[in-house]
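Multiple structures are listed underneath, in structure tokens.
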Structure 1
Amino acid sequence: MPAASWWRRADLVAAVVLGLAALILLVFLVYPISRIILNSFFRLDEPLRLANLTLEHFSRFASSSLYRKALLHSLTVSLAASVLALLIGLPMAFFVARVKVPGKTLLLSLGTLPLVVPPFLGAYSWILLLGRNGILTNLLKRTLGLQLPSIYGAPGIILAFTLGYFPYVFLLVYGALASADPSLEESAQIMGAGRFRITRTITLPLVTPAIAAGMVIIFMQSLGSFGVPAVLGGEYYVLTTLIYFQIVGYFDLNAAGAIALVSVAFTAVSLFLLHHLSQRRGYITVTGATRAARELQGRGIRAAAMAYCVLILAVALIPHLVILMTSFAETWGRGALPTAFSLGNYRRVFANAWSPMQNSLFLATIATLTAGVLGTLMAYVAVRKALRGRWLLDLTITLPFIFPGIAVGVAILSGFSSGPLVLSGTWLILAVAYVIRRIPYIFRSASAALTQIDPAMEEASATCGASWLRTSLRITFPLMLPGVLAGASITFSTLLGELSTTIILYSAQWKTMTVAIYEYLLADLLGPASALGTLLTLAVLASMLLANKLLGRTLGSLFRMV
């Protein structure tokens, strides 16, 4: 096939893909978002007429103490978690990257585990430890007479967010330190600069973008989280729980949409500040790392680094072992620990929650496959083809990054609970929401993989007479596969533990594992909740480990690929 004909056919395919992508994004992303933006300026059940425009839903943030407190609480716990995660993750990243500690690969993998476990399970684990009848609560009360403060409210939420999300800072800063050119620090050391001055003037500026990115991600994740505040919040309302009660209590999608837009506004501002910081300061090294930086080998610093890393990981991961123990607990005596163990909780879960387990696996699989195909094709168009409108495609796909999960749920419910396309009550509404939320993961990882593939290989294939389809199937897509698999594995694992969007959209027939766990917690059935939570964690870990095996990478490197 002549090269000119090959490229014309490729352009035709790209145009078709772009048109299909535009249609899908318009129907399932732009339309629902437009609906909640429009509806938020109208009262419930009022016609969408100019005369009925109102700012009532937004004015409640000025007139209602409940709304003001929810906004203040959301910002407080999100900012506090971001700062505390930085204080924990930054030293750990430095120790693993620059100190000769044993088992670095293991430390990186263990440091990633809090991101793998669904956040609301981490919140629940702290109830088992520090709740009113928690293991540590009872132990300290009986042995030392100490009465611990309540885990519910702001302290518990901040604790769960910090220990659940600090790996974002840890992994991003570690990656920045590992890729930084060590000659910069070595030159300063030769010129007589001390370790503190080198760290302050060279090392920290080099990793500032990674620090900022990690903190912004944690702020966004915390601001959009529903599960953690729902489990630990009590009467400490945040924006996400306020949205939930507007829908469950009043089914007022208009008011819920207005609250969601306020949350989106703060998320967008945080992203803008991150972009402004990166643009205003020229954080660029002249060369990448051609060799590893010299590691600190002093006995004291090695011991301190190892002790710090082990302590942080123990505090972050031991609560999840408590969930495992509780899942086998049959009876509890007066002591802190169970007095008898059995498989009773697992038998109960398999008898009553088999359907939610099937639903979670089915929905996560369907959504991952769909997002994988669409995200890969869209990435090919965005990277390889200079078609008009591809910048708009890139911008539209990134919108779900700005919208918290519960806001996406409100948008999808608002768009497809009435009108020409009704999806509420079906599995399709959950699948659509999952695809929309996670397609950016596939798109970004596939785009990054494609930019590293030399177009000359495709051009050589065309010159040799191969068709566009054969070239794509034999050369382009196989080379993109590691990046696509990285995005797909993160997508699948996070969808298994998804709650923020699901809690808005699920029906009785399509209840997922996370919803079933949440209902067990509301009913104070801690044993079944622990058993189902353990099964969920094992399913997520299995999917991640399978991806690691296929890609030959560690958990930490897998997250840094996306």
Structure 2
Amino acid sequence: MPARLRIVRLVFLFAMFGIVARLFYWQVLSGDKLQAVAEIQRSSTIEIQSTRGRILAADGYPLVTNQPSYLLFAYLPAISADKAQISETLSPLIAPTPLELKATPSAELTKSLIQDTKSEVFTKLTSRDVAWVPLKRKVSENTKIAVEKLAINGLGFENGQSRLYPEASMAAALTGFVGVNPSGSAQGYFGLEGYYDLELKGKSGFIKQERDAAGKPIVVGDFRGSGARDGRDLKTSIDRGLQLTIEAKLQQALVKYGAKSGEVVVMDPSSGSIVALASLPGYEQANYADFDTSVYKIPSIADTYEPGSTFKAMVMAMALEAGAIEPDTICDATCDGPVTIGKYTINTALKQYNPGQTMTNTLELSDNTGMIFAAFRLGKDKFAGYLHEFGFDTPTGIDLDQETVPAYRDTWGDIDLATGSFGQGLTVTSIHMLQVISAFANGGVMMQPHVVDEVIGEITQKIPPKMVKRIIKEDTARKITQMLSDAAHNGLPKWMLPVGYKVAGKTGTAQVPLDGHYDTSTTIHSYVGFAPADKPRFAMIVKLKEPTFSPWASTTAAPLWMDIASDLFIHFGLPPSPESK
């Protein structure tokens, strides 16, 4: 065989070997990978968005629901018209209005907003590194129709939803808002939206379909999909009428008393249901990004503070439960004057002293020296034990996002016990204080506070009241209730009590700790209690931060509590008692 022929044969053999080897690589070694790549190239996946669940008031009316919302986008390779002209035509339709920006309407401002939008749209349309650009989010149905009438090739809409708030910003902190997480997906933040995000958002579905080389669906091609599972609705225990009334009264109080912020929480002591929860200043959930992030949280569950004299009710209940005192126990020489512990001297608020006072008198007078007497009768170890027993170092379990739990010291000195007896040197949250005072109202049984009564979907899940535990005996609950009733009716707030009703409660004026000392110029005022005292229907806490009207809670927080209580008596159909008049 000629040498040239042998060379040709070898070339063909090597070529054939190379082809076989390559086919082996493609078909065997990389078959699965290449098949997956081909499937991606010839198919498309469309996400089917689930409908987010609604948040309902106790009467079934929506506090939060949904409305159609669209994303206007431009697919740049498909745009053939003049981009400057598109920007000129489109900007009047999608520019924000002065009202949307909470600005005073004017022709000049409107013209400026349209011009800014025109420049922004043109910049996006002339982008070089992308094929798809978003032009406007949260487009309304009317705006969508107006843009579609322009018939501009390359513009399109993605269907979506946005949250709608029929009651405007009412209960904003309670409901929370829906934002966008780092991956670009909608996510609930704060309040109910944050706590129940998984239940509310449901699960998105998808449609996967084969397409031809031109990108058109193949009718007989592979078609797969999974339907979306819509989110579930939340039915809450929130009373719309009370919520609206309480927010209005709280706003008036902030102005009247010059307070920086305020909060009110109303709870059914027998079930733990939260009837109303208000905190101001608030924000607009639909425009949450326009507000300072500090207003997003619910201060009643997220902020800790030194409770001041409202904590005297808790310490007195501890001492009663331990058998260290009785309501008529008479204070010894501790109450004759200032109390000295080590290098510290403790006075009463007005530096007035009441020798021979009973423990009931101590609460009526809000006397610090009497509280020190009761606390030292109780002892440091039992005091620390009751702090735990009352749940101050554990979450209440309320179904709202970002509950905070205060930290407590491991060891207690004499001065710590003394100051702790009147609510100084330790911190609480408002919801903890309300939970404990509600246990007193409920015969000593502590309930878990909750906002949601039902989770509604294909299957409705009712959430029953949950008993946490008994924290004091029923007899102790009767005693502390009578003592708190005497404090309300014989103490400083007595002149503002609703006529014909027996109230049990306690005021608190707390200084604000600042850099290792107390700022005497700023205080937190609160009132916590329940009513009617003999058959409680509601428990409530009111807190005002740094009011300037008065240094005492008896002239700020207490009047607000009594004012709201008067409405609650009417709302719940509770008639006045003749013997209480």
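Quick notes on this structure:
- For 33.4, 132 (Rg and Dmax of the Cα atoms in Å, calculated) the corresponding structure among 1, 2: 2
- Comparison of 1, 2 by relative contact order in percent (Cα under 8 Å, 6 or more apart) - largest value held by: 1
- When distance in nm of label points 7 Å out along Cα→Cβ at positions 82 and 442 is computed across structures 1, 2, the figure 3.1 traces back to 1.
- For -10500 (helix-only ellipticity at 222 nm (-39500 (n - 2.57) for each DSSP H run of 4 or more, over all residues; to 500), calculated) the corresponding structure among 1, 2: 2
Each value in this text was obtained by applying a stated rule to the coordinates, not by laboratory testing. None of the values given here were measured: they were computed from a predicted structure. Cβ atoms are built from the backbone, for glycine too; each structure is taken alone.
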